[in-house]
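No lab work stands behind these numbers, since they all come straight from the coordinates. Worth saying up front: this structure is predicted, and the values here are computed from it rather than measured. Cβ atoms are built from the backbone, for glycine too; each structure is taken alone.
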Structure 1
Amino acid sequence: MRKLTQMLLIAGVVSAPSLMVSTSAMAEEAAAASPISANVMLASEYVYRGISQTREKLALQGGFDYAHSSGLYVGTWGSNINWLQDAGASSSLELDIYGGYKGKINDDFSYDVGYLRYEYPGSYPAGFVSPNTDELYVSGSYKMFTLKYSHSLSNLFGFANSKNSNYIDASANFDLGNGFGLGLHAGHQKVSNNSDYSYTDYKIGLTKDFGGGLSVSGAYIDTNAKEGAYVYAPSNTKLSDSRFVLSVSKAF
């Protein structure tokens, strides 16, 4: 039986649904000012955990959030993708559903715990390992610094026998004044029983807030993924190579 990981080796593609530049990390943030909020983004491509999800093509993304005054929140977020169609499936959509609890210890320390479901609706040939993924996450923040750990309860993005994979990342966000913000990030993706696909990713980004919920972002992203691990074979497109991603977003 041909498994998805085998098909990924042939097609050279793998998923991983990142600054407000094409990422579901933004989708995990609950609304602050209003219980209900929404967001929409157009990005030069969708990059998640350092890996391109749209094969260097445009991504249209958006989501809705509900945040209760108690700290509980739920939300959903979606984006077009290419990697599953490249691997022979029909799915061209990633839909994330998440919920959790955010709290504060004091003005400097905060935390966030929750659950995230990555859903990829569509039809799949016989032998595909389901790409649908369940993760639990916990993060702690001190002022502008955040450390987060995500743990998969299922196979991770279609890798066979990859339950208990994890992703740990550290980030820092600095207010530069005049609506400018600087974001720094480093993370490590461990794919259980698939060590050739484990890697570390890095990002530095700049965001300009124009007010009224409108912002523009740019980020330089790179990884140390093994040569050939994340490649779309037909065009030899390296999905884990360094890249610069631009996006414009609007929050409502």
Structure 2
Amino acid sequence: MNNSYDFTSVSYKLAVVAALIMILAILGHRLSIVAFQPALLGLALGTLIGLLAIAFGLFEMIRATKAKKTQKTPIVSTSPAAGSTLGLLVVAPIFVTLLAGIGTPMIHDITTDLEHPPEFIAIKALRAVTDNSLERNEPENLAALQKQSYPDLVSLLLDRPFETVFEQAVALVKKRGWEVTVISAANGRIEATDTTLIMGFKDDVIIRIEKKGKQTQVDMRSVSRVGKGDLGTNAARIRSFLDELGKD
């Protein structure tokens, strides 16, 4: 390998390319120009190029450090850390997301009631034929996987009147910025859609509220429209919502 070759510019150019690919994949999917699978491929490609940028930048930093030790006059060069830093900024969100999803099962339909999950009605009209099914039949052991991975997700019982709980649930849905499809106090049902911040993935949510004697029971279901796994996103959404509703 030619030691005179400047890997600093290569590292920086690769990092810029990685960033552009990531941005195009994200914007393309959010604007419905790029489908789910191509968008993921774009993220994967951007991540790979970003890692190469980091590697080349680190190599140049190590070489520059050795050169300074052997020469009296420091080598003048564009910051060898520039490419590595930009590359790290590009790939960091992907790795943080993947690390957060380690150990989560490959499922995307989560509910607090495994025997009688809340049933979507109005949301069905908004989903494409290519979206994940709402039948809860894939994988075959879906209920068992959820119970094993998220044993804490169960129905929420509150010592409050039905009307109070329903109003609080509606307020919380609006506070979180979910796109509401239906609010039916008569049926104790709220259907809405939560769009993820970066990629714009849509996850549909239904909240079922019922009177149970002197208490009020809240059940919830959250389903990703695309992807076999959700990296724990739907479970986290339900857990967070019910935790906040239970504190009021």
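With Rg/Rh (Cα atoms, Kirkwood Rh), for residues 37-124 alone computed over the structures 1, 2, the top value is the one for 2, the highest of the group.
One of 1, 2 was used to compute Rg and Dmax of the Cα atoms in Å, and the answer was 17.4, 57. Which one was it? Traced to structure 1. Please state which of the structures 1, 2 yields -1500 when helix-only ellipticity at 222 nm (-39500 (n - 2.57) for each DSSP H run of 4 or more, over all residues; to 500) is computed from it. The structure behind it is 1.
Hey, P(r) over Cα pairs in 5 Å bins from 0, in percent, for residues 101-188 alone derived from one of 1, 2 reads 2, 10, 17, 20, 21, 18, 10, 2, 0; which structure? Working through the options, I get structure 2. A value of 0.25 for FRET efficiency 1/(1 + (r/R0)^6) of positions 165 and 181 (r between Cβ atoms, R0 = 25 Å, to 0.05), calculated from one of 1, 2, originates in structure 1.
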